[in-house]
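There are structures below to look over.
No value in this document is a laboratory result; all are computed from the given coordinates. Values in this document were obtained by computation on a predicted structure and should not be read as measured data. Cβ atoms are built from the backbone, for glycine too; each structure is taken alone.
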Structure P
Amino acid sequence: MVNVPLKRMILIQIAAALLAVALAYATSLVLAQIPSYITLMEPSLESGLGKLGAGVAIGIAGLGAGIGMGTAGAAAIGAIAERPEVFGRTMIYIVFIEAIAIYALVIAFMVM
């Protein structure tokens with residue numbers, strides 16, 4: 001993994017969030033110019049930000065699940081190498097980490 005200073009990573013995340021909000025606002029302005037009989041629902045800033053929130057929810061949960069999967073996977077491989085009988089328990093921990101990402105996907109669909 002690339003060693004990025006924490007301040008730089010936080011600034012990149014804030015810049016990405018601001019860009020996403022600006023794009024959501026610009027998209028809502030563009031969609032507002034489309035006649036309402038073409039679209040199924042009236043576009044608004046709230047619906048655009050709701051979809052943005054769903055994307056952020058799945059993105060952050062996916063990032064957390066990926067970091068957790070890397071950490072737990074490395075620990076599981078080490079544990080299995082020392083004691084092969086712990087294979088089942090380590091796989092259960094990995095499945096729990098994957099469930100977090102699946103829960104986030106369900107929540108994202110509920111928000112949209």
Structure Q
Amino acid sequence: MTELPRQEAEKFSSSRSFQMWAFTTSHAQLLLRSPKAEGEPTRIDVLFKNVHRLNLPSFMEGLTIEKAGDRLYRLGGSGWSGEVDAGLVAVAEDTLDFMDPSPLYLGGVGGT
């Protein structure tokens with residue numbers, strides 16, 4: 001397994017497709033994932049922690065994240081926009097497979 005560095009992110013941008021992968025109420029975590037695909041040898045996980053509110057589509061073409069306030073992150077992409085009220089966001093890129101656990105996510109689907 002090759003894992004690229006994890007990072008906390010106040011800004012992030014990718015032209016790849018992302019999906020709402022998992023949400024755990026007990027840890028208030030939201031995991032967005034861009035799985036490996038033809039021409040994309042890595043998987044990208046974006047984790048929001050301490051989520052209080054979100055307004056996102058379940059499938060996102062392109063993903064840009066910008067911190068807009070103390071706990072507010074504005075997200076957007078091709079033909080969509082949304083926001084997440086969360087404590088922090090972190091990004092990890094690796095070569096793991098579709099259903100392998102995320103190095104960022106604690107418990108539940110995508111993180112066991």
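Structural remarks
- For 2.2 (distance in nm of label points 7 Å out along Cα→Cβ at positions 29 and 93, calculated) the corresponding structure among P, Q: Q
- Structure responsible for 24, with percent of Cα pairs over 22 Å apart calculated and labels P, Q on offer: Q
- Among P, Q, structure where helix-only ellipticity at 222 nm (-39500 (n - 2.57) for each DSSP H run of 4 or more, over all residues; to 500) as derived comes to 0: Q
- Answer label among P, Q for the case where distance in nm of label points 7 Å out along Cα→Cβ at positions 21 and 45, calculated from the coordinates, equals 0.6: Q
- Answer label among P, Q for the case where relative contact order in percent (Cα under 8 Å, 6 or more apart), calculated from the coordinates, equals 29: P
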